[in-house]
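The following blocks contain the structures, represented as structure tokens.
Coordinate-derived values only; no laboratory data. Keep in mind that this is a model prediction, so the values were computed, not measured. Cβ atoms are built from the backbone, for glycine too; each structure is taken alone.
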Structure 1
């Protein structure tokens, strides 16, 4: 009996921007700021597009608000990523090893710093530090295939 097979691959386009700041710490921090900042901008754009379509109207003030929100989200997400990547790099250099503990410590430090910079209370800073450490550790485990 004749048979046939189909095979192929699907890949996404890859856009890469290289920024050379002269030091690996700065290169990683700026690179993560730009990449994750773009994710924040895209998230905000998608939300505002959905709201405009749902509302059925678009005005100049709506566009201005959307642009301000996109910039704010991009800077916020980029800042969080930059602080995290820079902190993780520093911890890795100090400890001399690359493991989940670096991710946990960097996530906790990032959560605390971003929370403190947002003028939140002492209890919220601790909760954000715990959440940041937990998320970063989980991300490290998922990215390094510990579960399968």
Structure 2
């Protein structure tokens, strides 16, 4: 896993984050994000960057939803670096930040049940999540027929 490291995102990373998310969105594995959304939520993101040149090869965001509740979203690792532990490290960075902020309940909406279960998330019915978390759903092409799995971790 040498040659890469995690860090908070920077303004120069937005185009690379956007490209990663849009590529993944083509396969309907996550929601696409506009440049406006990315600039507005840049501080939510961690990136996987190369030591040489700083090229962004992965990202993950921690989005605060409400008092005591946050969401892990926009997790992407470039296919060349998958299955090397980088996705887990990105999620763990977000979880660590959640604890630092005093947020001890984190959820995700995902198709990757096994991945998140290995980290400690548990599957729940979507009805267990507050209405507020569904704000982005109206923009989803699958709305209202969502087939993502809701998972929660309480720390």
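The figures follow:
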| quantity | calculated |
| --- | --- |
| Which of 1, 2 yields 12.5 [mean count of other Cβ atoms within 10 Å over residues 46-53, calculated] | 1 |
| Answer label among 1, 2 for the case where helix-only ellipticity at 222 nm (-39500 (n - 2.57) for each DSSP H run of 4 or more, over all residues; to 500), calculated from the coordinates, equals -26000 | 1 |
| Identity of the structure behind 13.8 (criterion: Kirkwood radius over Cα pairs in Å, for residues 30-101 alone, calculated), options 1, 2 | 1 |
| Value 50, calculated as percent of Cα pairs over 24 Å apart, assigned to which of 1, 2 | 1 |
